[in-house]
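Asker: Each in structure tokens, the structures are laid out below.
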Structure P
């Protein structure tokens, strides 16, 4: 059993996850535009629309179900992991280029103190 991140309850015990709460029409209502924007701002999320192949979506849902999570949070996590790894790769490549340029010029990186002195002058 997986545990909900925000509590010590398992998914089967959590009333939101097991359907005790939130799956009844009495609990359903559409948010007004202002509340929706405030919620997005508070969570740092932005609604997007993306078209995926039906087979890919089916596979993502199956994978998420095997892990006991929703497919949208899983896809968000996958995209976050990819973006973080790709940014690191790009920065490493740029650092390698800078170091190669310095090596080919026979110069070393200036010490921080020298840089700060030039900057404040």
Structure Q
């Protein structure tokens, strides 16, 4: 398995961090246009993304998609495809706060259960 890291302006440090910690598993996408990114997504077996453009593009292209949610509501923001799902840490008092800056410690993403993401991925790959 290889992970393709898609990134955009402002994501460079996070993308580099992931690549440094998983060097044998990660392929870093080059800087792309939206159309080029869609082409890369269309060749993937599964997309795991936060509530963002790539998540919506993936779902629209019919690529199995898992949305990772924290401050936004997956029931309102998708992904909207039969072969998609989402993961959210819904036991937090502040979940779905819709804030662009976290006043706490980003628990909605930092403490998001990785096992739940893996389980959703396995479920989508069986469909």
Structure R
């Protein structure tokens, strides 16, 4: 399984996970400029959530969420701004990170960091 397949599997698992928690996923893989947001969803409490999904087959190099550094956060924030401009959204937003760990192609664990960072 290559890294693109692993990423797609992680996004599918994250979508199912969110839907089970009452989120309504409205868009996958939103692109603007050089940025991409993996999932955009409405949280049960009404916030619009921009979600970065990080999937790894092994966690020997640290957790997947550790790959969301300041540069990646800035790209996500710019891309979210573009989405909000296109849709006219002016309400509450937040940025979440979902970490998916796979073992032998099967789900090992999902961690959901709500409000994981605030763009500067």
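Any read-out appearing in this document is the output of simple, stated calculations on the displayed coordinates, not a laboratory observation. The shown structure was predicted, so the numbers you read here are calculated from the model rather than taken from an experiment. Cβ atoms are built from the backbone, for glycine too; each structure is taken alone.
Asker: If P(r) over Cα pairs in 5 Å bins from 0, in percent, for residues 43-90 alone comes out at 5, 18, 22, 24, 20, 10, 2 when worked out from the coordinates, which of P, Q, R was used?
Answerer: Attributed to the structure labelled P.
Asker: So, one more: For structures P, Q, R, calculate relative contact order in percent (Cα under 8 Å, 6 or more apart) and state which one comes out highest.
Answerer: Looking at the calculated values, the largest one is R.
Asker: Shifting gears a bit: Kindly point out which one of P, Q, R the value 2.4 was derived from, the read-out being distance in nm of label points 7 Å out along Cα→Cβ at positions 27 and 75.
Answerer: Traced to structure P.
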